[in-house]
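Down below are the structures I want you to see.
Please treat every number below as a calculation from the coordinates, not as lab data. All figures in this text were calculated on a predicted structure; none of them were measured in a lab. Cβ atoms are built from the backbone, for glycine too; each structure is taken alone.
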Structure I
Amino acid sequence: MTPRLLRDRLRAGFAGRLLLWAASIGYSAVILARHLLYLSRLLPTKHLPVRVVCIGNITTGGTGKTTAVMLAAATLCRKGIKVAVLSRGYGRRKKSKEIQVLLDPKEITWQETGDEPWMMHQTLKKLAVPIVISSDRFAAGQTAVAYYAPDLILLDDGFQHLRLHRDFDVVLISALDPFGGDKLLPAGNLREPPAALRRADLAILTHTDQVTPAALQETRERILALNPGLRVFEAVHAPDFFLDLKTEEHRPLGHLKDKPASSFCALGDPRPFEAQLRGLGAKLAQSWRFQDHHPYTEEELRSIDNVRNGASLVTTMKDFVRFPPGWRELLTGEVLALTVKMELVKGAEEWESALTGMPAASEPSETPQ
C-alpha cells in the first residue's frame, strides 16, 4: 500500500484522522527544533566559495521543480555562466552520501542516480552541466568546485537543507495546491509551515494556466501576506513535443489530435499532465496513476498493454527513465513521452538577474558619486 493510499484510508475514519493529526504535530515539533538548532548555530551552516542558488518548495511534489532547475541552468549557460547542479538523488540504489557525477556519456542507469538527476542530465548534457549527486550537498558542492570550477551552483530541492548556505532561495508553489491542504505531513502535503516563505527571496507560481484568475490572485495575496517584499513570478508548463520512445523520433504536438490514447504516470500531481494531453486533442480512454517516483515492474507494463486496446500509450520523460529492462517487448504499438518545458509568463525579464544577483539589463548600475 502506498503512503498516499494509506493516508486516504486513515482520513476516512475519526481514529485515523486523529492519528494523522498527532503525527503532524510530532513532525512539526521536529521541524521547529531543527530550525532552532540552525538559528542558534548549534548545528553549523557551511559555505561554498561560489554563489549558491536553491530551487525548492514547501510541499511534496507537483510544483515543477525539476523543470525549473533545467530552465535556470539553460538560462545561465546561454549567458556564458558555468553551472553545476547539486542533487540528493532521491531513490537511487547507491549509498545516499556517496558522490556520483552525471556528465560523461558513459552508461549509467537511473537506478544509480535517481530519476530526476538522470532526467536533468538528458536535457543538460549538451550544455556540459555536471549533475553532482549526494545527500551530503556540501560535500557534493566541494566536489563540484574542485573538479568543475563553476561560477554558480544550483541546489536542487534544497529549501529545507539548512546545512548548506545559499545566497538566493527560489521557492516553487503550485497554483493547483499552493499550501498542501494547510496541513503538515503526513496529514497534508506541507513539508514545513507556509511561514517558511519568509526565508525565500523569490517565489514562482506554477501551473498558473490551470486555475482561475481569482484563485491565482488569492494565492498571490496570501504569499505576500507572509512575505510582503517577496518577488512573485508566474509560470506555466508548456508541452514541447512528443518523443517516440521506440524510434527516438520527435512527433509534433498535434500528433494525437482526435486520436484515442491511454496515459500513465507517477508524478507528485498527475492532473497537469493529463490536462495537457486533453488540451492537445487526445481522447484519453484510460489514465493510470502511480505513487511519485514509482519504479515500474514488468507485470505493471504488461497489464497496461493488455487493456490499452491499441490506443497510443503516453507517459512522461520522468516516468520513462523508470521503465524496467526489456520494456520494448512488454509494450506493443506506439509509446510516446510528452516533453514539457517551464515558461515564465510573469517575471521572465528579471529571471537572469535574480539568479546571478546582478542588475537586470534595463536597470542602470549605480556609479560612485
Structure II
Amino acid sequence: MAKIDAFFKLLNDQGGSDLHLTSGQPPALRIRGDIERVKYKVLDNDELKSMLYEIAPEDKVKVFEETGDVDFGYEIPGLARYRANFFNQKYGVGAVFREIPSNVLTAEQLGLPSVVSKLASLPRGLIVVTGPTGSGKSTTLAAIIDEANRTRKDHIITIEDPIEFVHKSHGCIINHREVGAHTKSFTAALRGALREDPDIILVGEMRDLETISLAIEAASTGHLVFGTLHTTSAPKTVDRIVEVFPASEQAQIRSTLADGLRAVIAQVLFKRVDTKGRCAAMEILIATPAVRNLIRESKTHQIPSMIQTGKKYGMQLLDDAIMDLYNKGWISPDEAYAKANDKSRFRPFLKTPPADFTEA
C-alpha cells in the first residue's frame, strides 16, 4: 500500500471530491464544495515528491520533470479511481486528485431529468455537456453512457485524458482509450474511431478546433457523439463551438452544427442545505427545427426564449432549475443568487442583498 493511499481513504470516508497536496502546506480535502484542512503536518517538498512519485508511472514522472505538469489516472481496487494532476509551484510540487467512484450512478440515482436519459437512445448527433470545472459533467455523461450500455447493443468508444469512469460491458462493447497511454491525441483517436465501427463516441474534452471539427463530422456521418466544454449556458456553447473556427468557415460550420446538434446540457453544482451531498441544476436545450434555424441564422441570443417555450420537449432554463431546487429547500438563497444568470430573480430571497458590482 502506497503511503498516499491513507489520504485517499480519508477522502472517501469523508465523502469528499478532491484531495489537495501542496509543498509548504498541510493536506486538504474538498468536501461538499469547500476546502477543509486535514490535521496533519506541513508537507515539505522532498517528502511530498517521493509520496507522489511512488504512485506515478515512470513515463508520467518523466513528462512531469520535463514540463512541470502531468495528468494520469490512479486506481485503488475496491475503493475508487482518481484523476491525478501534478504541477510545480513556488514552494515545490503540488498535486490535486479528483475521486471518481468505482460504481457508476444511474440517471435515476442522480435524479436527472427524464429527457437526459432519453438522449442515450438517439441514433446519431452531437450532445454537449457543459459547465465549470467540477460541475459534474463527467458524472452526467457516465450516467448517459451507462443507460446506453444497458439498453442498446452497440459499440461505444470513450476517448479521455485520463480515463475516468470505467464501464463494464453489458449490452454494448465498450473500449476506453486514454490520450497519451493508448493514443497520441484526441484528434488521432477520433480519426481512428471512425474506422473502428463505433455507434457511440465519448470525447472527454473538445479542446481545440481539430477535435471539435472531427466531433461534428462524426455526428454528421451517423454516429452519436458526446463531448464536454467549459461554457456556462446553451447559447454560449453554440457560440463557442462556432467561434473556434476561422471567420471564413463560420457560416458553413453553423449549418453543419445546426444539422448535427441534438442537445446541450449546461450544469452547475450546488451544496445541499437539507442533507449531506450536492445537487445539479441543469439548463437543457433540445435541438428542435426552430432551434436549428436560430443556429443557422446566427440568432443564438433568441435561444433562451426558445428554451422557455419548449418545456414540452424537456427544455429548461438554468435559472428555472435553480428556482426549483430553492423552492424544494435543497439549496441556500445565497448560493442560488451567486450562480444564477438573472440575479434579480433571487435578490428578494437574500436577507442582506449585496451591492452587485457586476450590474454597475
Structure III
Amino acid sequence: MADSQSTARVRNFSPWAQWQLQLAAVEAADPFPASPDELEPWRGRVRRRLAELLGPLPSPVPLAVEVLDSVDCGSYRRARIVFDSEAAMSVPAYLLVPHDRRAPGPAVLAVHGHGPGKDEVCGIDRPEVREAYAEHHGDYAHTLAARGYVVLAPDLRCFGERADWQPEGKYHCDVNLVHAVMAGVSPLTQNLWDLQRALDVLGEHPLVDPERLGVVGFSYGATMTLFLAALDERVRAAVVSGYLSSWKAAHRVPWNLCGSQVLPGMLGSLEHVDVGALVAPRALLVETGSDDILFPEVAARTTIAQLRTVYRSLDAPDDALVHDVFEGEHGWHGAQVGAFLGRWLDRTDS
C-alpha cells in the first residue's frame, strides 16, 4: 500500500465533476466551416447526423381527429381535440379558431415548455397555470389566436393530460427517458414525431393554408420548435424563445436539461448552430433574456453570429433571422413576435 503522504494523486467522487471535465474536453467532430463555400456541404452532413441521432421513427397511423368539446373565448373558439400519432399513442390538444376566419389563412403550432402543458400556453384560468404564467408569461397560444391565427396547442409526452402519476421526487421527463433508453428510442424523437403529426392536423384544417404554417415555443417548447423547424420544411417561420445558445454552455448548469431535450451522443456531434443552420433560409426569431442563466446571452450571440453567415450564404432577407435580446431572466418576451409572424405568415408574397 502506498504511503498517503508520498502521493499527490487527486481523487474525485463526483459524477457531475467528471462530466464537467469531459465537457471541457469536447471538440466538435465537424465544426462550423471557416469558408462560406463549405457551408452547404456542411449542412448536408449536419442533416445526416441529425437523422442518425434521432434514430428510427414510428410507423404512421391515421390521425382520426376527434373534437371532444369546445368553449367560446370571446374572439375565438377553443376546441379540445384528440388525434393519433402512432400505434397506442394519442395526442390531446386545444384548437383555437378565430370567429372571423372565413377562408384558409395562416396558422401556428404553439409548443409549451415545462409546467402544466397546453393549459399554460392557452391561458386556462386555474391556480397552477396562473403560477406558471407569473413566472414565464407564456400564454402565447391565446395571444396569437386573439390576433387572428388558427392555433394548435398539443400536450407533449409526460405533460398535461399525458402526465402519468409519479411519486414525489421523480421527474416525468427523466423517468420516461429510462424507459425510452431500454426500448432503444429517444423521447425527443417521439415528441418531434407527435409535433409533425400536429402539423398534419393543422394543414388539413379547412381554414388553414398549409403553405403558411408557423411554430412557436418557450424553453423546452423552444427545443422542440428549433428541431421541428430544422426537420420539417412546412414550417415557414419559427419563434425559439429561451433556448438557442449552445449545449456546451447549457450543460454547465446542473439542473438545466431534462430527459426530453437530449439525444445520445450529441455532444461534439451536434450543436445549436448545427440545428439552426437547417432552418435557414426560412424565418427564425430567437428570444434571449439578458439574465438567463440556463441559456446564456453570450453563447446565444455567438450562435446567432454564425447563423447570420448561413443566412447570408443562402441569400435570405436580412430580417429572416431576428435576435431579440431583452432585459430579464428565463421567460417568454413576445415583443417582436406579432410583427415577425405577420411578416412571414400573413402575406402570401413574402
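For this structure, a couple of remarks:
- Structure from which 71, 54, 45 was derived, Cα extents along the principal axes in Å, options I, II, III: I
- Rg and Dmax of the Cα atoms in Å, for residues 89-168 alone from the coordinates reads 12.1, 34; which among I, II, III: I
- Which of I, II, III leads on mean count of other Cβ atoms within 10 Å over residues 145-152, largest value: III
- The maximum of distance in nm of label points 7 Å out along Cα→Cβ at positions 57 and 321 over structures I, II, III, that is, the highest value, falls on II.
- With mean count of other Cβ atoms within 10 Å over residues 17-24 derived as 11.9, matching label from I, II, III: III
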